Structure P
Amino acid sequence: MNAPDLPLRPLDAFEFDDLFVRSLSADPDTRNISRPAPRAVYSRVEPTAASTPRLLAWSDVLARSLGVARPAETGLVADVLAGSRVLPGMKPYAARYGGHQFGNWAGQLGDGRAITLGEIIDRNGLRQELQLKGAGKTPYSRHADGRAVLRSSIREFLCSEAMFHLGVPTTRALSLVTTGDGVVRDMFYDGRPATEPGAVVCRVAPSFVRFGNFEIFAAEDEADNMRALADWVIRHHYPTLGEPGPETYPAWFAEVCRRTAVMVAHWMRVGFVHGVMNTDNMSILGLTIDYGPYGWLEGFDPGWTPNTTDAQGRRYAYGQQPQIAYWNLTRLAGALTMLIENEADLHAGLELYRETFEQTWSAMLADKLGLHADTVMDGSLVSDLFSILQAEETDMTIFFRRLADIDCSEKADKDARILVLREAFYDSSALDGAHLLRLAGWLDQYAAWVRAQAEEPAARVTRMHAANPKYVLRNWMAQQAIDAATAGDASQIERLLTVLQRAYDEQPDNEDLFARRPEWARNRPGCSALSCSS
């Protein structure tokens, strides 16, 4: 019997492993208070019980790949997923790490509101960590309570799964459980705290190790922990590189650089903005991790960031993401000098990042435009397009999706081409005068490139539809689901989850979700701007 055909089992029927705990250095101090944890890789900690856990949302797709049966809304498994109970074999812990936040070293950070329950083997024989976000204090919570609110938990749950179905390397989300407890948050740090409903997301990934896990060891001169964690990561997550050692470490760093480049290229392809690309939010496996103040481009603007904390500097804006990822890798490289003595090896990894990003992003742009990857494109074709999209507020997702529908034949009606794209523009009057002439001229140039490929139009459309999603998790959609769930209606979460699982498909019953940002959402908190508040 193939593993995927095995029957689903309740979570409490699984055997939980603790490979991370068994392999690396534990914090000898068991006090669950905010404190430094020198020389520790992790600290053992029990989740904080919730008053009335209730399952609000569940990813059937992820559950099937894990082999986990959907639990009842209340009961043992819902309690476990809220942090109220710990199953036999689970050895919960919070990881210690540091990080550069907004370009500055922040010292020890760690899992302040994330607690890993343990590891299971999925239906494909792969090891997966189950981690609760929002299940209470850890030694790394600093002055916080370790809890998460419903609004941010809904956003993380939906976005984790949406990104997976978009084909973006990502951590996943299995469940969303409400706690029945209130959580006090000052959403925009403006002195107006309010009590919000609490929730817990169960996140799933092969590992949640970050760049910052290595940075803290370098900062504190903990060579033994540095080597032990690097060896553990290589053995269990990069086994094809061979046994860890001086000759393997450079190849490992290079592969981390390569994976990071591919991940960021995917972000750019779908118009995703992470919002808080601190080094402690960068996965050592090249996965998108920590969905906080993220967003998708509504109007195409390389300078846009959804993070209110970043509103002035715009360090983590859409167009900055490739360079920031490189900068973060240089910080990781600096930490890894404890293992890799030859600086040339580190520079080679960083150069591989640059090359991989440029090649991957160029190939993805070719697919988005319906051009062959080996086509020698006019260098101005893409730059002119991005300039046009910026000149007037233009929805990135709609524009690229509709671009597949234009007639590129020599006898095509040029006015009809414009009409196909009109819904991508927020102000229809923008398609008058000089801007109209500029767009029409670009479309003529683009159509000529398409014709030069001598390809059947249907083949071009198929390739473009595979590169350009029709549905993305726009912030205003997530906010509508949050508003409904806060009022007791979880149906919009379920609807979005279902639609986003087929992000590239035509879905006639869901055309209302293929739409520009409504005017009411332009300046509404949660739609136009978000904070790091959870």
Structure Q
Amino acid sequence: MGGHVVNVKQGWLRGKTVKSAADGTYIAFKGIPFAAPPVGNLRFADPQPPIPWTGVRDASEEGSKCIQINSKTSPFAGDEDCLYLNVATTSLVGSRPVMVFIHGGAFILGDAGDMLYGPDYLVTGEIVLVSIQYRLGVFGFLNLDHEAVPGNMGLKDQVAALKWVKENIAKFGGDPNNVTIFGESAGSVSVHCQLLSPLSKGLFHKAIMQSGVALNPWVSTSVSVEKAHRLAANLGKETTDPNEIVEYLRTIPAIQLIEAEQQVQTPEERIRFLFPFRPSVDSKSQQPFMPERPQELAKNGFDVPVIIGYTTHEGSFFLLGLTTLDLPFLDKNFEVAVTDDLVEENPSKLSEVAKEIRKFYFNDKRITEEVIDEYIQCYGDIYFVNGVHKVVEYQQKKRSPTYLYRFSYDSPTSMSKLVYGTSRKGAGHGDDLMCLFHPTVFAKRLETERTSVAKTVSDRMVRMWTDFAKTGNPTPQISDLINVKWEPVTSTAKNYIDIGAEISAGVNPNEEVQHFFRHISEIVRS
């Protein structure tokens, strides 16, 4: 057989040679099914084994992204038949470390393709890169608190992909006994969920979390069947019987389901960035992915080496879709800025906590365009940074190393500037991704606009991320490129590195913010 052909458990695959943006070439296998299409009776079901095929399957094109809202060009994108993964490797022989990437998108958007996540830079680090899809929104996270639909199908899709990697990756020159999972935003939350779940034990050996953990307030939801009931009612089925609901929802065209999903979100949930269907406790499942709330599971930590971190201006993400009405509303109703996790132990402290947040971030000023930089810091800390620090604190008690970073490089070709169109200063949510991946959608601009500093920052991150995948240590040796040793946190010190135009090492980043959130906890407990 000609070309690059491999034989996986389900049959033969033919990949293709791709010219890399980082010079040289790599071999790409795309659109590989790792589970049966989750359609018909398999809609809302746990992922089922992939269906074998005969002959040689063409693996030169990506599979469809999972069906989702798509505001840019048309209302919807993707397909329900979407459980595919991509593999990029420099050679089919040998046994190199494997990195499995889980994309972000708030569990309602995104896909694993080259448009944003081209493998060109990472494969220069002598690793095999796998990028995976998983069901989103109502298709991935409907929960009826009943074995008919217990929830977390999207997270179980990720487990199915990791099982596929374990069984097949050796054929692509990958080492199934050296797998690092990594992701950003909801992908990073997914990595944290995999670290906490009993279902993924033994399927990976190291993890990298970029800007997201399961403790972030926009992530997990208490089991709310009421949303599922509302969804069914909106579509014309008034019943609370779980089996009836599932059977009925399986007859609804996918696009109609997504339209109905959007209508289930309340205005308050919209302001709080809470989507109706998210990761949740699935204890009614025959094989629970998340038997208890992640808040409880996270306290025990995990015994896997990790890199974890955030960007300096995570909150720039919240400028996306911010309307002129939102700031006056927030000014008058500032209590909506207080997320449930902050006052969970004592909701009666809500207004007191709101006053403290307003004083700390806004100096009691009116919330207007004038304080947009303060708004970015406030929302970034509440929605992302606070949760990351909590996870690090749990890990300070563990034996396996935890490497903390803060990403501060403000690039003219950053994700937030190219995708969100923001011109604000600072490293925004997702900006670290542009150092690791070559997004084909911006290839022409990167060719002309990517500076030598941006390339150096990218080379450094690729080296540290791939060295970590190889050895569990992101800086095994000091060199001209990386001239700082990255120390893991200890029981008493949060060692970290700052990734800017240069790398620098420090202790206890954003200490005043940490003090502030501890102060909030004391108020709530008092």
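The value 25.5 for mean count of other Cβ atoms within 10 Å over residues 98-105 was derived from one model only; which of P, Q is it?
The correct label is Q.
For distance in nm of label points 7 Å out along Cα→Cβ at positions 394 and 490, which of P, Q scores largest?
Largest calculated value belongs to P.
24.3 is what came out when Kirkwood radius over Cα pairs in Å was calculated for one structure; which of P, Q is it?
Checking each candidate, the match is P.
Determine which structure produced the value 2.2 for distance in nm of label points 7 Å out along Cα→Cβ at positions 386 and 434, calculated from the coordinates; the candidates are P, Q.
Working through the options, I get structure P.
Out of P, Q, choose the structure whose coordinates give helix-only ellipticity at 222 nm (-39500 (n - 2.57) for each DSSP H run of 4 or more, over all residues; to 500) equal to -9000 when calculated.
Checking each candidate, the match is Q.
None of the figures in this text is laboratory data; all of them are computed from the coordinates on show. None of these values were measured; they are calculated from a predicted model. Cβ atoms are built from the backbone, for glycine too; each structure is taken alone.
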